[in-house]
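Some structures to go through are shown next.
Please treat every number below as a calculation from the coordinates, not as lab data. Just so you know, these numbers come straight off a predicted model, no measurement behind them. Cβ atoms are built from the backbone, for glycine too; each structure is taken alone.
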Structure P
Amino acid sequence: MILTLATQTVLIVLFLAFSFGPAFFALINTAIKYGNRTGSILATGVFLSDFFLCVLIIFLVHIGATTIIQDEKTQRFMGILAGIVLIVFGAFYFKKPTTNTHNNETIEIKIPKASFMLFKGFFLNILNPAVWLIWLGNVTAAGKILNYNAINMLLYFGITLGLVLLVELVKIRASSKLKKWLTPKLMHVVNLTTGTLLIIFGLVLIYEHYFEKL
């Protein structure tokens, strides 16, 4: 049992920390552009959304109501909403960063509020229907091993998500080190790339959950 749970933990940590989804690119971009602190706040928002989803799905499994997540109408609504949110967030990256140049050093003069970054990380993650299904699978798999004991499951996933956050913070710290080598022009290219990817993710979600189902 312990070996099985440990294997699942490793897989969850690796998948959540290194899956190339919207949150991944937003985290890397934020760490490079604004530094370790702001990137860590965004990562905390993602962590909180994962923890909230985990607790919610444990509750839904406990009362036998997981069909809500699997319902086609629910997934369609969440997919379209997530797509719109990703497109809006992606559009913000096309704004050229405001900088001052002094003694050949580029200084970022406007850092987003912590509350905004926390909100952004939370909703970038929680509005993705795929994340709901991933957590449904994780909770179901762990539940079979832990006999669906809610306390044990919360403890297990609390530790697992703590490890995910730790890996995210290390990843963000490493990314933030790149900031000193980036010129304003290159940073603008990074922003355009991130924004384009988020918009593509958004369009794909809307297509998959609306146009394909017409």
Structure Q
Amino acid sequence: MIWQLIDPTKPLTFAVFLLLAAASLFSWTVVFSKWGRFRRLRQANLNFLRAFRKAGALDQLSLAIEQFRGAPLATVFEYGYAEVDRQVKARRTIFNRTSIERNLQLGIGEEIRQLEVSLNWLATIATVTPFIGLFGTVWGIIDAFQALSSAGSASLRTVGPGIAEALVATALGLAAAVPAAVFYNWFSNQIREMGTRLEDFTLEFMNFAERTYENH
């Protein structure tokens, strides 16, 4: 029913409708992609964390790290273990805790950047599409008044199509913007929670490393 109100013979308004529809479709594509990715990452983290807590030594887990590839915790582990291994090979003990912590933070930063990929598109769509819809609304009203001026008489039949197009533009703008804004906030919250989990893991990692190597 709504698509019957869109007139392809009006290039500008039709382009606005197409742009809003494309923005909405792209937004939902990002949402479903991110949703699936976060679910996979949470499960991968749980699998790695179980293996980490059962491991007898860091080097043993390092040898099996390939099977946990893709888990953010595994990436952070690799960053931290690289520095631990360097220090242990040099002096057979951990002698620079700060350097290990910095490496762990680098790993966290890398994972957070990966999680934020494409998220800016949702923010952009949420911000821009209402204005694009407003532009279509204004243009539809202008068309309605032009039709009224040409007809010379005020009637619903004269102004109806332009008003209908204006309302459709408004609806499409909101339909694109609202889900994008909601899911942008939701994913941002998920990223913050993931960052907190990664930060907590660094404490476990440091405790494990110190128990294993510091007194050797």
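Here helix-only ellipticity at 222 nm (-39500 (n - 2.57) for each DSSP H run of 4 or more, over all residues; to 500) was derived from just one of the structures P, Q, and that gives -29500; the source is Q. Supply the structure label, taken from P, Q, corresponding to relative contact order in percent (Cα under 8 Å, 6 or more apart) with the calculated value 29. Matching structure: Q.
Here mean count of other Cβ atoms within 10 Å over residues 34-41 has been calculated and equals 14.9, so which of P, Q was it run on? Derived from the structure labelled Q. Computing log10 I(q)/I(0) by the Debye sum over Cα atoms at q = 0.13, 0.17 Å⁻¹ across structures P, Q gives -0.77, -1.17 for structure P.
Computing mean count of other Cβ atoms within 10 Å over residues 26-33 for each of P, Q, which one ends up highest?
Checked P, Q; max of mean count of other Cβ atoms within 10 Å over residues 26-33 sits with P.
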